[in-house]
Structure 1
Amino acid sequence: MSKKIPMYNKVYFTAAHSFVRLLLLENDFMDAYEKVAIHMYPLHVSAGRRRADQVNPDELCRLGQMLYEMDENDHLITSCVSIAVTVQAVLFSAGYESDLLIGVKKIDEKLFSHAWVRLADGRTIDPNHKGNDLKVLKTYRMSEFAERWVLSLG
């Protein structure tokens, strides 16, 4: 039986995705990713005090699936990258460390690429389940980008 996702989580996740997608459209990937990390950093460091550390990875996966469905129904435009960065941003804002993975494989002489998130315990959040047999080319961690920015201020 599928658990029902509270409406406020759907609204929050959709709004967070819109913020991420805007940054990805307006900037190159590295700049957009850094901006997301910087904007989520204050939430990351205050997560314990705010008691925000109760994020359910299964619900994040269902929320990602919801965004893919909205895209299929022409209600929203998504990509695996925008959804994966949104998932990672929500995790980061709740104090969790995770990796954004970019992987590829060759299919019929063409390259297929995909983005998904790996939690610190090794579990993955991959709403459309396409990352299983891909070779990981690049890994991104928001805390590294945020910490580099903090150090640049000093």
Structure 2
Amino acid sequence: MTPSELTEYLYKHLPISSAMQVAAIELSNESVILSAPLEPNINHCGTVFGGSASTLAILSAWSLLHTRLESEGVKCQLVIQRNTMDYKQPISGTFTAQSSILHPEKWDRFIHMLFRKGKARITVSSELDFNNNVVGHFTGEFVALIN
């Protein structure tokens, strides 16, 4: 999957990504980077709305799992179970979220459990970046379910 294909997929299946003008910048099995501009995500203070920042982080994490599972031919439903979000400073322009699997060494066990029990959990993190500064950190636990 290419960045433009991921952007198109998000717009079609997760409409909030279109409203936020999310764009996939880079993707691999180790990381997905998404970007969003300030304008559709602005709050009353002229900075990014916290919900938009959190949403971009979630979308980045979800996209990493979605694209990696797809590249491995795994068909499943993928949902978030819980998350935490830390905001370090306001964001006043285009920002990115870069995801990674928190413990990549657990990937094989995640896949094994998914096929063995029809359900598995894995933790993904995302860092929010603005002007080459980390401005937020997300950690989320996702559940994959075999349909």
Structure 3
Amino acid sequence: MATERDRPYSQFNFQVAIVGTVAGTDVKAGFQEVSGPGTEIHIAEYRAGNWSYNSPIKIPGSHKVTDVTMKRGVIGEVGTFHAWVVSVRDGKDDLRTITIQLMAEDRVTVAQTWTLHNAKPMKYTGPALTGKGTDVAIEEVVFCYETMDIT
């Protein structure tokens, strides 16, 4: 784990690992962009009738996590990653753990880790194709998950 420092880490050094629940089902995929890991806590307001202040207290309630979007260049790999998308599409509850690690400048030290538990793909978008362009073909996958740990 990285130590606390004065300057923030750069956003371009990161690693993504997708681990299957069954041995040998790990997904091998590199991503260009990861966005959206987060959580939102519902706050309920409550004020008892005999409360001496004229304002409610805030009580934490349930929480929800945001969907995560990952983008990568099309590399022609249609193995384990696309098989996972098909598995979920066909109704299997194929849940996995996704680990996103922000790396320090030395690319060895882990600055921060987001672990997404019980994740599965919920949306796949293929690349925009045009005969006039020279950009890389980018595919996008949106993942939903149930809980997140930040370490």
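Summary of values
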read-out	value
Mean projected area of the Cα convex hull in nm² from the coordinates reads 8.2; which among 1, 2, 3	2
Of the structures 1, 2, 3, the one that 5, 20, 23, 16, 12, 11, 8, 4, 1 was derived from, the read-out being P(r) over Cα pairs in 5 Å bins from 0, in percent, for residues 33-80 alone	2
At a computed -18000 (helix-only ellipticity at 222 nm (-39500 (n - 2.57) for each DSSP H run of 4 or more, over all residues; to 500)), which of 1, 2, 3	1
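Throughout, read-outs are computed from the coordinates displayed, never taken from laboratory work. The structure displayed is predicted, hence computed values, not measured ones.
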